[in-house]
Structure 1
Amino acid sequence: MTNKENLAATATIYNKRLRFWLFQLCGWLPIAILLLPFFGEDHFLSVNPLLFSFSVTAFAIGTSTAIRFLYQYLNTKSLKSSLWVLLIISVSLLSALLVDGLHHTVWFFIAKLNNQYTPIYQNQPFLAITGLLWFAYILWSSLYLAITKQDKLNNLLMKQQQLELLIKENKIKGLLEQLNPHFMFNTINNIRALILQDTDRARDMLLSFADIMRYQINSHDNALVPLEEELNFVLEFIELNRLQLGKRLKFSQRIDSTLLNNVIPRMALQLLVENAIKHGFNQSAKPAMLQITIKTEYTKDKPQAWSISVKNDGVLNNEKSNSGIGLQNLDARLKLSFEHNYELTLIEENEVVECKILFNY
């Protein structure tokens, strides 16, 4: 990350903290004013009512700050709306009871040292202000979660727009990388030869080739696409490569159909498959394996994890290549779209190379 990016990230964090504390002060100030007549004295601005109001409000602000960390943690989980409602009600009630209890306990011990403060905890018995605080915490929690959710949506929208802009700015460069001339010429020549042997299959392959071209150059495509759409495109891409590779291509797939609605960056799976074909079949004239696996990978730490894996026979070439640059670009696109909720790995074991993307969303 550059110094400019670090400064921007620091400024964003500072602005969020400043906004949070401004909302805290503005939100609890009406509660503090409302607590003044609760003390029961005619003169609301005398010492005891002010101390009473300040004490309850201070404990309330401290507790709401702690709740904020709880909600930040829970926001990383996928919870149902009904569960959120139950959590808000429960957490708000516990917080109200905690504030009421802390207020009475602290002033009880202070009154032991100086009995002039006895009215501050005796004037309103325990649980007398719990109802008001419970309502305040429910309102506070609802507003906080609504604001953070809107911020999250705005960030996702901004990243989507940035990603789409990045793709448009690199449109020509991207097309030059994606439209491999050798693949295009080989496909056209293979289809031309196939016309004399199998007209129907040649027509199907020509349609597949047209679909691939359309998928790559359509300027109105989104940066993120459903996995099913990308997979259909990749299967056509593999069939066209089968024209050149014939029986050498030993292709298999294991797809969890429940994941097909998940979104991935456009051309991500195609890049993995293209690299696998390039390195798996250029290194040897023997038949080689190509396998696509899409599955869930639930763990306690990552309950929503799922992965895309592409395997091929071969060995890793540590020299810098176009495929390595392609994976670096893919990693940058993944980071822009999913921040840290993904892992991109490339490993070799027993002369089998696996490129894998592990998602956690």
Structure 2
Amino acid sequence: MDAMLYAFALPAIAREFQLSGAASGGLASITLLSSAVGGVLFGWLADRLGRARALTLSVLLYAVCTAGAATAHSLPVLVIWRLLLGVGLGGEWAAGAVLVAESVPADRRGQAIGWVQAGWAVGYALAAILSTWILPRWGFRALFWVGASPALLAVWIRARVNEPAAWKSVQPRLATADRPRLAALLRPPLCALVAWATLLASVLMCAYWGLFTWIPSYLSAPTDRGGASLSSLRALSFLLPMQAGAFVGYVSFGVLADRWGRRPVFAAYVLMAALAVPLFVAASRQPIGLLVVAPLVGFAGHGYFSVFGALLAELFPASIRGTAQGLCYNAGRAISAFAPMAVGALADRWGLGATLSVLSGLYALGALLVWALPETRGTELT
């Protein structure tokens, strides 16, 4: 919810600060860039301080910074808050994914990650509902104040969530001088895994953030700008089914990946996404068609993300697992930071619909890249 509030507030922010499409996308890109720093930083902290402690700190940081963005009355101040928010956003996934992966049995790891990732769909839907209700009445600043609510989660996390046994088991060694360092991920045998995992994350993140940052704007944009020209309430009627599809996609991916393997299920999902994106754009002129295709875009365009929490955890040892996951996933997110800006710039020239259709090629590329990584289904984490 917190992460997607900006996507819904984007048209209002662009009007207040008189931003072009490229500049609006650039603000989203700034957050994605800083999230890479946050992913590596909090992944490192998760290896040293503990998974739950690092998760608590990251949630507090991005919640406070979302509220801070509500106070911004100039573009430079808004940029600073978005930079800091990104650090917390990247850190939350890095610490949280490894915490979940180490806390469940190998034969149910994909399912557990899938259920946790499904929270993104619920949060996206909440962001859509809150935006429809709050933006027309009180503006984007009130919307960002609501984004401070996850700070309450940090208190509960710290009080109730225990550190996983896999992390506790390596603590005696991590207290000594032979503590693994970030440089270990840049040398054999781990460097090849890091390179392929980062490339895969980069391609899919570019597709995801390029598409879903701009979908709310696409639905509301006038037809002369290549949009669907829908009212905010009408757009909500399509966004909610899309996120229902995303929820099913996340959960079903975990079940299927635990049964059939990470790679083949991942490839099937992203190929489905490659087909669904142009169908979504083509159907935008027909409400019934859009209602049918929107859940499919949500299902295929989100569900494959469940692989990252399981696959990346299964590729690396516990002593450096948090750092490795944070680096691969969030380096990919940093590279993808250029996607919203590029989509905004191209949309100024070609229109949003045509630009979004191009992203299907990135999904197809992801279906090929996943085969460069080993199959890890059933791997025990120690």
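Assorted remarks:
- Origin of the derived value -22500 (helix-only ellipticity at 222 nm (-39500 (n - 2.57) for each DSSP H run of 4 or more, over all residues; to 500); candidates 1, 2): 1
- Structure (1, 2) behind the derived value 10 of relative contact order in percent (Cα under 8 Å, 6 or more apart): 1
- Calculating volume of the Cα convex hull per residue in Å³, for residues 13-84 alone for structures 1, 2 picks out 1 as the one with the greatest value.
- When mean projected area of the Cα convex hull in nm², for residues 77-140 alone is computed for each of 1, 2, the largest belongs to: 2
- At a computed 14.9 (mean count of other Cβ atoms within 10 Å over residues 133-140), which of 1, 2: 2
- With FRET efficiency 1/(1 + (r/R0)^6) of positions 157 and 293 (r between Cβ atoms, R0 = 30 Å, to 0.05) derived as 0.40, matching label from 1, 2: 1
- Computed 0.94 for Cα Rg over 2.2 N^0.38 Å - originating structure among 1, 2: 2
Any read-out appearing in this document is the output of simple, stated calculations on the displayed coordinates, not a laboratory observation. These numbers come from a predicted model, not from an experiment. Cβ atoms are built from the backbone, for glycine too; each structure is taken alone.
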